[in-house]
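Student: Read through the structures below before going on.
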Structure 1
Amino acid sequence: MAKATTLSNAAVQAEGDALAALLNNGYLRIYSGSQPATADTAIGAQVLLAELRFGATAAGATSTGGVITFNAITSDTDAKATNTAAWFRALKSDGSTGVFDGTADVSGNSPNLVLSTTSIVQHATVSCSSFTHTIAKTTSGS
């Protein structure tokens, strides 16, 4: 029989709150190029475009549906390079420990990280208008 794991509301809330706490005072780095296979994969030829910062409390309480809605994120007022934003890596406050990666795009494309534009210009300001992450309540596999 195949695995079919389901989590309770309490479990997804706890998992989401723990994940969000890892990002307190952390970094949100936006890159061009292909997203690595995992958040543990080293950055290769991808170009760092901007580095935003999470607040002291990165997010409020996770919803019963597992949605983490991040609090306001400090903009990067001096983008590092000119290129097209494609993905991000969220890191702990040490600036080196990856927590998770995700897509970065404009709102109509349903990314994890919503930007006003994906066309990043060096020395310009980069900000995000919304950022959410959802903890899956069900998983399946063999």
Structure 2
Amino acid sequence: MPKLLLALSIVWPTFLGAGWWSRTHDGPGWLTATTYLVAGRVCHQNPARSFWASGAPLPVCGRCAAIYLGAPLGALAALLSRRSRTSMPHLGWLIAAAMPTLLTYSLEKFVGVPMSTVARAIAAVPLGAVTAFYVVAVTRPGKN
């Protein structure tokens, strides 16, 4: 199961990239439509909050893109970790990883501080990586 989770954490951003590529390079319409439709189920897809390349927004906003790009790093780290399931890292790591995203979201939503797509993305990478680390670590066999 841990290797499958690592593979899926790589497949999902690859799928998103393929859909964007299809949109910007006259690829198959079904791939573009499917990618943006599926991505729209997990992201608001606000073009103003998305990275743009070749005249089109990516299928997910900058924050989601960063979470998805951080996930394979965390998943791989969990697979390479010598920790067993019985010696999980403290939950504080997950809370700490969520803090930059919580801070940027709160400043934007409640204080009115504008955040760039880059700022949202940078804040979200740790959340994606540490969340994936925990998910993969929990599914590892309990030895080591």
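Student: Between structures 1, 2, where is mean count of other Cβ atoms within 10 Å over residues 48-55 highest? Show your work: numbers first, answer last.
Tutor: Working: 1: 20.0; 2: 13.2.
If we compare mean count of other Cβ atoms within 10 Å over residues 48-55 over 1, 2, the biggest value is for 1.
Student: Work out Kirkwood radius over Cα pairs in Å for each of structures 1, 2, then name the structure with the largest result.
Tutor: Details: 1: 15.7; 2: 16.2.
Between 1, 2, the highest calculated value is found for 2.
Student: Further question: Given that helix-only ellipticity at 222 nm (-39500 (n - 2.57) for each DSSP H run of 4 or more, over all residues; to 500), derived from a single structure, equals -21500, which label among 1, 2 identifies that structure?
Tutor: Details: 1: -3000; 2: -21500.
The structure behind it is 2.
Student: Using distance in nm of label points 7 Å out along Cα→Cβ at positions 104 and 120 as the calculated read-out, with 0.3 as its value, let me know the right label among 1, 2.
Tutor: Working: 1: 0.3; 2: 0.8.
Working through the options, I get structure 1.
Student: Name the one structure among 1, 2 that distance in nm of label points 7 Å out along Cα→Cβ at positions 40 and 72 of 2.7 was derived from. Don't skip to the end; give the middle numbers.
Tutor: Working: 1: 3.7; 2: 2.7.
Source structure: 2.
Throughout, read-outs are computed from the coordinates displayed, never taken from laboratory work. Everything quoted here is computed from the prediction, not taken from an experiment. Cβ atoms are built from the backbone, for glycine too; each structure is taken alone.
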